[in-house]
Structure 1
Amino acid sequence: MKEKLLDLLACPTCGGDILLAYASTYEGKEIIEGVLTCKKCDREYKVVRGVPRFADLGKIEADKAETAENFGWQWTHFTQEDPKYNEQFLGWLQPVKPEFFEGKVVLEGGCGKGRHTKLAAQWGAKEVVGIDLGDGVESAFALTRELPNAHIIQCDIFKLPLKRAFDYAFSVGVLHHTPDPKKAFLSLASKVQKGGHISAWVYGAENNEWITKYVNPIRESFTSKMSQPVLYQLSKLPTLSLFLTTKLVYRPANIAAKPVAKKLFYNDYLNHLGTFGWREQHNIVFDHLVAPTAFYISKEEFEYWWKDIKAEDVEIIWHNSNSWCGFGRLLN
């Protein structure tokens, strides 16, 4: 943890300023072990292995803890980087471009292994704070600790330990895995200053009926209940099928015969997946099978989220024919 993060922190219980009580271990400018305290209510929060800890998985709701545990395992094992991440990230953030981050104080709602936190920092954000509830914060901290403008916090997205001090907040692929996606979105928006912007990418209800009907019951009752190491091995079987299909059918068809390819099942998304290698496709399959909770949001419902935060200049974009990208500016 870098000391300048204190300027952005607030007690998740009372909203008071957070102070550094003491630091027992430093590595360069990073506080590796220490204790934070609330100036107002005197609550204490630990800094452990470089990450401020504002959540105790042993004391939070069972559904949140299960999701955090499952995804935490994922992000400490799928730590690879891929040159396609830049393009993929911008696809989810439409219409935002890299230059949009320049000079902004940025909040990422659900940072996973930190790959987007890193990109936001490299694209010129003044400061970027990535939050997550699970053990993925360990990987995120390791990935971003050398960046002077990147910070990682372990906390609950519904109880953010932050001031309303951000110019831009974004959440990619996280809100729909929370117990209440809209409430998580509102919590994220509450930390954005007047005139600031927010982006969100969520699974769409449209065109995903086959998933909600056939895949979700298997995921909810079986695969998300398995031990992660067993699921890691088991998920290689559907990954093999996906990998061969995208590489031998979808990619060639989209290159050689686009009019024909457009008629293929789930073409936009599967053609997109075909641009990735084995490791990333395995990550994606595992991601879909490990989640205890997943909501699929209709365009109408998603539009109401932006109305509730009184956003203007809102853009809702259909992405890969299976998900929604949203972007807007907060009026107050």
Structure 2
Amino acid sequence: MATRIPPRSPQSGPRPQIFQPTSGELAILPGSGNPLLAQAIANELGVSVVPGKAHTFSEGNVFVKVSENVRGRDVYVIQGVHKPVNDNFMELLFWIDALKRASAESITAVIPFFSYAQGDKKDEPRVSIRARVCADALEAAGCDRVLTMDLHSPQIQGFFSIPVDHLYGRAVICEHIRKLEIPDLVVCSPDVGFAKDAVEFGHDLNAPVVIGSKVRTDHTETVEVHEVIGDVKGKNAFLVDDFTITGRTLICMADALFERGAKDIYAAVTHPVFSQGAAQRIGESRIKKMFITDTIETFQEPLPDNVEIVTVAPIFAEAIRSIHERTSVSMLFQQ
């Protein structure tokens, strides 16, 4: 209940000063994209979430309202940019604007999955560099800082003039894999583009690395695997990637590994984008177990039995605590 200052009568002395120590107080505001992850992060930090309301009207108009005083507080908005991508991104912009107008001390956009990071370059004539447009929009809305995880193109951090902290899901995934004590493990990158990251997985798991060679012929997300560079015969393979949409890259690579003598085949992605039919395809594939994180928590269809969720709430909470306390976060996003 808010403290009310009593009216002063002519006979009374000076008006008593009421002070509420909210300046700089850490606040977690969940967007509609990641309410469960936001609550888990708040639980890790030992704070309550800031109540808010996000509503989409029948014609598609998005409305947000912060339902608690945030004046002078350091607010962290947890809102991923995944499907519905544009609705979630616009909601994030509106949260930032609402907090700015409510006199928040600082506003950090915590974006577990930033899908527009894929649009980092002009690789065809007359196309938009979408990641740069989004970066400009976030800054124009009043964002002071961005905290995200496993950007498909890490170089887009340079599109921002505000600080960007880039976390890696590899830490929590590798910790989970080590507990399974899988023998004769070999890490596999599905393509050359993820090879550097696969080497980091191999280093963390003390396992050799092999690399697949794939080709996409068009924008239909059809994949062809031409070759696997490295020996997988008689070994247990661990496929790693930053995200999957249709699952076809991982499934195609799992088939190629099996044909080359691999035994059990595991997989892991940080961002389970999962379009319609992806979960079923993965469930029917040669992948024995696939590990995903909770950067995305809504799916178009039930997850199959061979998919397991590993939470990233602790690493986000640790990063938020470090940012808020003005201590180094470098150990959390080392590559």
- Given a computed value of 17 for relative contact order in percent (Cα under 8 Å, 6 or more apart), which structure among 1, 2 does it belong to? 1
- Message: If Kirkwood radius over Cα pairs in Å is calculated from each of 1, 2, which structure is the one that comes out at 20.5?
- Response: 1
- Query: distance in nm of label points 7 Å out along Cα→Cβ at positions 177 and 257 was computed and gave 0.8; which structure, 1, 2, did it come from?
  - Reply: 2
- Query: If mean count of other Cβ atoms within 10 Å over residues 49-56 is computed to be 19.8, which of 1, 2 is the source?
  - Reply: 1
- Item | Structures 1, 2, by FRET efficiency 1/(1 + (r/R0)^6) of positions 153 and 209 (r between Cβ atoms, R0 = 41 Å, to 0.05): label with the highest value | 2
- Just checking, which of 1, 2 has the largest value of distance in nm of label points 7 Å out along Cα→Cβ at positions 89 and 289? 2
- Message: Out of 1, 2, which has the highest value for distance in nm of label points 7 Å out along Cα→Cβ at positions 41 and 265?
- Response: 1
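Quick note: the coordinates plus some simple rules give every number you see, no bench work behind them. Since this is a predicted model, take the numbers as computed values, not measurements. Cβ atoms are built from the backbone, for glycine too; each structure is taken alone.
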